[in-house]
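Novice: Just below sit the structures, each encoded as C-alpha cells.
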Structure I
C-alpha cells in the first residue's frame, strides 16, 4: 500500500513538473528589450515584457538607444526585441541591419499610426493655407519665422528617428529649401516651445505623429489643421509608396503599422515568445490615452508600471489567451 502511494506521488510530481515546464517555457532565459529615448514607448515595451514574464522569461529593463542602434544590436543578438518597429518608416534601417534574414517580424502590434505637418487653425483660415507647398511663397513662410531669418521654422524630427530623412527629402522635393528651415534636435524640447508659441497666439508649424500626446494638447480640427502635400514623395525603400488616401487627401506620409521585431535566431529557439510576438495587439487609442496620462504628470516608473498592469487587468481575457497560445506553441 505504501509502495503504491509512493509511486502515485511520484507520477503526480512528474505531471506537476511537466505542467510547470509547459507553463513556463521561458524559465532560465534572459530577455533584453530595447526602445528609443521616447519615454512614451515604454508602455508598449513593458506590456510585451509582462507577457514574456508570464511565460517564465527573465526580462531586463528596456535599454534606451537610437533606432538604428536598436536594429543592429538585435541583429547581432546582443538585444532581444523592440516593440516599436514602424513600417514603412523604419524600412531603411530594418533592411540595412539585415532585414528578414536577421529579424523575426510576424503579426501587427499597432495599426493606424499617422504622421504629418500641422499649422495653427487661426493662421490656416486667415491665409487659406491647406498645402505645405504654399510655403514656397516667402510671405506665407515668413508667418512661421521664429528667429528673424525670413524662413518658416518647422518643428521637425530628432535625428535618427527616420522621420528626419523623410522631412529633409520632402523639403527639397516640394521646393521649400529657400523658405523652410527644418529644425532638428530634441523633439520634446522643440514641441514644448511650439506649444508655448501657440498659447501666446503666434503661428506654429510642426511635424508630429500618432499615437502621441501632442494631438491631445493641440487637437486637430479644433486648434490646428493637417497640411496636405502636392504629391507623394518619400526617400529610400519608401520611394515607391503612395501616400494619397482613398478620399484623395495626401498628407505626405503613409499610415504606418507598428510591429514587434526580434532576433530571428532567438525567436526560432523560443517558439512561445515568437507566437506571443505574432499575436499581441494594442489599440492605438489606448496608447494615446496612456501617453496623455504621462503628459499630465503620471510619468514616473511606478506610474507607467501601474498603467501597464491596469491595461492587462482591463483586457485580462485577451491577455490570458496570448499566454495560453504561446504556451501551446512551446509544446
Structure II
C-alpha cells in the first residue's frame, strides 16, 4: 500500500485501535510500505480527529508496551449521579458568593457530564441555583484559598490582619500556616502563632495547639519569603486534626463522656468521628470522644437538650 492510500490506511489503523490492539510504528510502516514518519503523521491526524469530534477517546503512546493504543476517556468523566451529588453538596455548603458558586457549578456540568445528559443535569440544578443564598459575609475567598494553600504547601510564614468575631477590631498576626479546612459554611486557616504574648492573649497560656482563623475574616495578608521548618514526625495532618475539631474552636485536646438517649446514634458518630458508643441496658448510649477545645463541644451538647445527660470531661 502506498502513500496515495492514506485514507484507507487511517481507517485500518483506527479499526485495529478500536479493537484494543497496541500498534507499533515500525511494524505499521513495514506492513503499509511507508516510512515511520508517515505513520507518525497518521497518528497525529487520528489524534486531532478524536479531539475535534469529541469522541471521548484518546490516542496514547506507551513506552512499556512499545506502541500506540486507544484509551477510552468516558471513565474520566463523572457520572450523572456523581456530578449531581457534588453540585448539591456545593449548593448546600453555601460557602461562596453567587458570582463564585454558580460559574463553578456550570463548569462542572459542562466539563464533566456527557453531552447527551447535560440538559437533564442542568434542569435538576436550576431551581436551587436560582434560589441560592450566598454567605452573609460577602467576601470573596477563592483567590485567598489558592494563595494561602501555596503558602501552606511551601511552609512560608504569613502576616495576616484578622477581624475577630467577639470585638470589631483587627489584629495583625505573624503565623505559620499548616492547613486549610472547611466546616459549616466557612473555610478556615489552621496556623501556629509567632511572637505573641500567650499569657495575655490566651485563656490557657500553655495551650500549644494551632489557632483557627475564618478565611473570610482575614482582611489582608502577605506571604513572606521566610520559611518555617516542620520535622516530618511533627507535621500537621489535616485528616487527624479534622477528626477532633468539629466545631472550629481552638483549644487543647480533651476527652469527653456523656449519655445519649436521642433517636439517632449514627448522627452523633458522624458529628464526632472519634466517638465510641456503647449501648446501655436502658436503651441509651455511653459515648466517649476526643475533641480539641471545650467551647464547641459544650455548645453542641447543650443543643441536644434532654438527649444528652451526665456530660463530663475524662482523663
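Novice: Name the one structure among I, II that log10 I(q)/I(0) by the Debye sum over Cα atoms at q = 0.11, 0.13, 0.16 Å⁻¹ of -0.76, -0.99, -1.33 was derived from.
Specialist: Details: I: -0.76, -0.99, -1.33; II: -0.91, -1.06, -1.27.
Matching structure: I.
Novice: Now for a separate question. Which structure, out of I, II, was FRET efficiency 1/(1 + (r/R0)^6) of positions 156 and 284 (r between Cβ atoms, R0 = 30 Å, to 0.05) derived from, given a value of 0.85? It would help to have the intermediate numbers written out before the result.
Specialist: On the way: I: 0.85; II: 0.05.
For FRET efficiency 1/(1 + (r/R0)^6) of positions 156 and 284 (r between Cβ atoms, R0 = 30 Å, to 0.05), the value 0.85 is produced by structure I.
Novice: Please compute relative contact order in percent (Cα under 8 Å, 6 or more apart) for structures I, II and give me the label with the greatest value. Write down the numbers at each step before the final one.
Specialist: On the way: I: 25; II: 10.
Result for relative contact order in percent (Cα under 8 Å, 6 or more apart) over I, II: largest is I.
Novice: State the single structure among I, II that was used to calculate distance in nm of label points 7 Å out along Cα→Cβ at positions 44 and 180, giving 3.9. Spell out each step's value before the answer.
Specialist: Working: I: 2.5; II: 3.9.
Computed on structure II.
Since every read-out is calculated from the coordinates, none of them should be taken as a lab result. Bear in mind the structure is a predicted one, so any value in this text is a computation, not a measurement. Cβ atoms are built from the backbone, for glycine too; each structure is taken alone.
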